[in-house]
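Below are structures written as structure tokens.
No lab work stands behind these numbers, since they all come straight from the coordinates. What you see is a predicted model, and the numbers here were worked out from it, not measured in a lab.
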Structure 1
Amino acid sequence: MKRRYFVMDLAKCIGCFNCLHACKDEHVGNDWSPVTLPQMLHGEYWLTTTEHVRGQHPMVDVAYLTEPCNHCERALCVEGGQGAIYRREDGIVIIDPVKAKGMGDLSALCPYGKITYNSDLGVSQKCTFCAHLLDEGWEQPRCVQACPLPGAWETRYCEPEEMAAEAGRDGLAFAHPELAFTGPSVYYKNLHRLNSMFVGGTVVRQEAGRDTCFFGCLVVLTEGEREIGRQETDEWGEFKFDGLRSGRYTVSVSAGGFAPLESVVELRDGRESLYLGILRPEEAHQEQVGL
């Protein structure tokens, strides 16, 4: 049976928070019973966006992780909700506002921390995937509709097998793999920008007595005897190897007419990426042989 999914690309999200504001606009002051009661204006967020920074100046990148309810296939909140929380045929998990009222704060039921408590109304709440809009024929919830960048925040309505095939093809993953047993419906692309490290640098050479960006210089990254990757420096003389884990690596820079240059780096746990700074390979000196 078809199921609804969220898909987010961390390489495209710019952290504009339009999704959060759209959620507020849709739910604050609006009663969408029997799906949900109004959301509080302050202190209650049904999706959150956190910022993750890697690297050092001037090579720094920022990734934004937006997390709504995961609408799990094996939702622990449904199991422990005593009938107040249910899962629809399309996979959307709903907290019944009538049955949940008076049950107190149910946030402990969600291992992802995506259930909030509306103290004004005395009821627990969470993201509904804008089920009230989908039931009226909308194709997307408000958060996705408000996203300004194509491909950054999308939905799918498909069979689980189709979603699994897309995940395998495009490298989609869960933000919290340790909780994959719950069968979450939120997938992320380019998650390495959140949970891995990079090594980068800038290669320059002397030209007319001045430092010039070294375009097309070969850079090879190895770990022990194993080659991890190779690339050529771009127009700015920069290179960047991403998706790395903790370990000891060697960065080798080489180009015709220049002496090879090597740098040994060690990446440690804590996801601290490294910028190696400016690298200056020296021109190779050739002996002049007279006749």
Structure 2
Amino acid sequence: MAKIAIFDQVNKFMGDLRTHWEAMGHEVKRENTFNPALVHWADTTFFEFCEGSVQVGSNPESEFWKENPQPKDKNIICRIHDIDIWSGGPSIVHWDWVNHAVFVCDYMRKICNLEEGHPNPQIHTINHGINLDKFTFNERRPGYKIAWAGNICQHKCLELALQVLAENPSYELHVAGNGFRPWEENYVKEFVSRNNLKYFYYGRVPDMNEWLEDKNFILLTSFKEAFSFIVGESMAKGIKPLIHNFAGAEDIWDKKYIWNKVSEVKPMLNAWEYNSGEYRQFVEARYPLQKMLEEYDKIMFK
């Protein structure tokens, strides 16, 4: 069995992969920040995010390698997320040490253009997979509850969700997430009050499957994503998606679920077409968990 080291300071997207590898009998160790001893111990090292750990680890002149030089016979994998690309993370990595670079969508792969001038590493696009066992499916009907979930930050653009609600005031907006700064929270309260809107805030919820159970729509207002788990998870439950056309969205989701202007949301809400089975089947066909696991296994184990 293999020894696997994971460096992951976020601990958000690796759960299904780690569970899968441990179930296969592999020994997995995870740390938040870079530890050279763990690389020497492991057969395969997986860097989740293209940030500080892989940047210092890939540099053979790094202080981390002074006592015990950088190993050259290991399987090194780095998964590159959209935030890494926009922050310039890949430009700092010594890619000749990395065996495999993984993008979660082709759009981000094109933006990064790592193939240009880098004979190493091997480059892959491996889409995220949705664990359908975690999300209960029900046939649903149109209703008035719109869900919005995510960290409350600039690129998630809760303000745009409020504009959608203001244009459709008979609907309710249910928001799960945290990260409000005081002035942002005050703005939301003032906006909701002035426009007499039906707005409900929950903070961080412990069980997303349970929280989504009575919702009719999932609204995404981000202008930066590489996938959006909340959309896939909601669709797995049979909830209709309303997806703002962030850059690359049409490569990931069906165009019928995507809107460009706030005015385009109303007909999507009011349309007679509501097909829970279709939403679930889309995720089953496009983003099955087993396919993702198998594709990672191919590059993890020599």
Structure 3
Amino acid sequence: MKKIFFMLCAGTATLSYGEEIPKGIPRIREGNLALKTSQQPGPLFSFGQNTVDKGDLVVYSLFDRRKGINKKNTEVSPSLVYGVTNKFSFFLSIPVAIKLQLNDTCSSGIEDMFIAGEYILHEKETLSYQNNITFIGTIIFPTGSTKKQPPTSINSPGFFMGLCATHLATDWYLFASPGVLLSGKHNGIKFGNQFFYEFGFGKNLAYKEDSFIFSLILEFDGIYGKRNKVCNICDPNSGGNIFTIGPSLWFSTQHLILQAGIAFPLAQHLNGVQNKDKYVAAFNIGWTF
């Protein structure tokens, strides 16, 4: 088994790949761990995993296009992540609908912005892998519009919370994330709460220490939504379950982050008459300051 040697005080210590790294000792940089935290692989379609080192600022722009039966949505989401401490990061996103099209109606404009915080509840770092469990709390502000058709807002403030468990090794990457989106009620309208169940894995394809990381990621994302309510009456054409699979490619350098992928539904069980999805294509570009 591969080992690395460190000079400690007047002697030499040997640390194996499975042992936890003592404080003050730098780890080796290989595979998915070849760069610092902000530049390491993460999901494209799933939530969470936005923790960065203290003082790091990452600016993103996520472009996505969702196509379905009688619907086409094109959106861009400018975002930023800031590391308040090594355990807590702050996330802000302001999604903008370039064009939302449903049947014969079209709309555009600012959607609901959200502010999130992600805190590391548990972490373990060895020479060959990092394990993390994080908690994500998000407040959603109804900055969009429900008067537009299709609407660009969920009509009222919402709150999202979830957990994310990750295993990031030099060669492989695994994660699982359960979460729930709770929506408020405004003017007699309440969008149904949504429950998220997500998991995935990745494989490092190439790397150069302190230079770049190139990885393949495969995500499985499920969302179960309850029915919407209007004046306490359930809308029969709302809610249901959708489960998708989404491969993506990740490339990062010391400052640049690029990721692109496409997700397809494996199952869609929607209530009543709803327009089903065909695919979601996404491209994310980021820069770390």
message: With volume of the Cα convex hull per residue in Å³ coming out at 121, pick the structure among 1, 2, 3 it was computed from.
response: 3
field: Entry that produces 0 once helix-only ellipticity at 222 nm (-39500 (n - 2.57) for each DSSP H run of 4 or more, over all residues; to 500) is calculated, selected from 1, 2, 3
entry: 3
